[in-house]
Structure P
Amino acid sequence: MTEKEIVNPAQRSAYDSPWPASERFMRVLWEFCWLLFCVWTPKPLNPWRLFWLRVFEAKIDGTPFVHQRARIAVPWNLTLHDRACLGDRTNVYNLGEVEIGARATIAQEAYLDTASHDFSRPEMPLTASKITIEEDAFVGARAFVLPGVTIGARSVIGACSVVTNNVPADVVAAGNPCRTLKPRTATA
């Protein structure tokens, strides 16, 4: 896991927003645009949804797929590589960076959460750590990936798993907490 970074070291209270007004405005504008221009679109209008993600500075390489009911909190913290897939009702709570590798799939209702709090401090400041899903990985339905986790290339995460630590490449892992079950072997 990567070290968590405090989003705003000047945050004096758990009740203060760690975000400047300009950031809060852009997030509200993003939510409005996604709702107005994208949520209603059928699957074949994926290029239109990618257009709006690019408008809000998502880093997009090639042609990933983003389901119209995917939720992305902060598009400018999202990197999608060619043929990456965010499935139906996937929730990308990316107050920190999220990078989805080429051909990686995030299945329906999976939750990628880059944020937490530093509970050792009385003001409990918001912390964020990058989540990396490497190429050809698969994150199963309703899995929950915690801040700072890297899921290795070609690995499979079982449905409803809670991924608390890094997962190496080429394995099948599942459970709460998620543990490596076996090597992933290619079948031809």
Structure Q
Amino acid sequence: MREFILRARTAKTSADFDTNNLPAAGRMDSVCASVSNALNIANTLRKDTAIHVVMEGGPEPPKLLSFYGDRLKGMAWDEKSIGEFIKNALAKGKGMEVGEKREFCDGLLVEKKSFEALVKEKIKEGKQVLYLHQEGKDIREAKLHEDIVVVFGDYIGMPRATEGLLDRLGAERVSLGPKMLFAAHCIIVAHNELDRKFG
């Protein structure tokens, strides 16, 4: 399975936000666009793809929302509709303990899990982990696997300590090109590179 992990460092972790003003909820607009770009293609969903969003804004960080394209149903693909799904999932996840997991609906899970714990879990599963970084190796020069996890940060970027952890875990730094892109755009470019290689 192709997986993406977005670290959203300011995204709200409670349901008290207005879906008519997603940017005010810790740039939830970027989160919703990333979810849409990860799973939605013309006339269908990517059944081979999942996106995990680790939200670290207040008041109950971290919250992990995992969207699975092979099971997800009933969610429209505009940012506001995705925001409503996220809002309702966070309401269901209120008061969770570390390690606790709840299924909001088919294909959408909410967990109390940190970014670091999630990456370690994927490494343990034997996944190839790519860390999108402006100074990394060009993705077209990297040896890619189909069973892959692509890790990236939001507009704030990744903390230095986390970058060190990713290096120690063996995550490979790769670049998508010479220009800095928005997080939601990175997903489209990464998908395109992987589609060219694996179909």
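Since every read-out is calculated from the coordinates, none of them should be taken as a lab result. Quick caveat, the model's predicted, so the values are computed rather than measured. Cβ atoms are built from the backbone, for glycine too; each structure is taken alone.
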Exercise for the section: Work out the source of -10000 here, i.e. which of P, Q gives that when helix-only ellipticity at 222 nm (-39500 (n - 2.57) for each DSSP H run of 4 or more, over all residues; to 500) is computed. Expected result: Q
Handout entry: Entry that produces 14.0 once mean count of other Cβ atoms within 10 Å over residues 33-40 is calculated, selected from P, Q
Key = P
Problem - For 3.3 (distance in nm of label points 7 Å out along Cα→Cβ at positions 57 and 105, calculated) the corresponding structure among P, Q - result: P
Problem - Identity of the structure behind 26 (criterion: percent of Cα pairs over 26 Å apart, calculated), options P, Q - result: Q
Fill in the blank from the handout: From the coordinates of one of P, Q, relative contact order in percent (Cα under 8 Å, 6 or more apart) came out at 16; that one is structure P
Handout entry: Ranking P, Q by mean count of other Cβ atoms within 10 Å over residues 9-16, the structure that comes out highest
Key = Q
Exercise for the section: Could you figure out which one of P, Q the value 29, 23, 9 for Cα extents along the principal axes in Å, for residues 25-64 alone was computed from? Expected result: P
Exercise for the section: Please state which of the structures P, Q yields 21.8 when mean count of other Cβ atoms within 10 Å over residues 97-104 is computed from it. Expected result: P
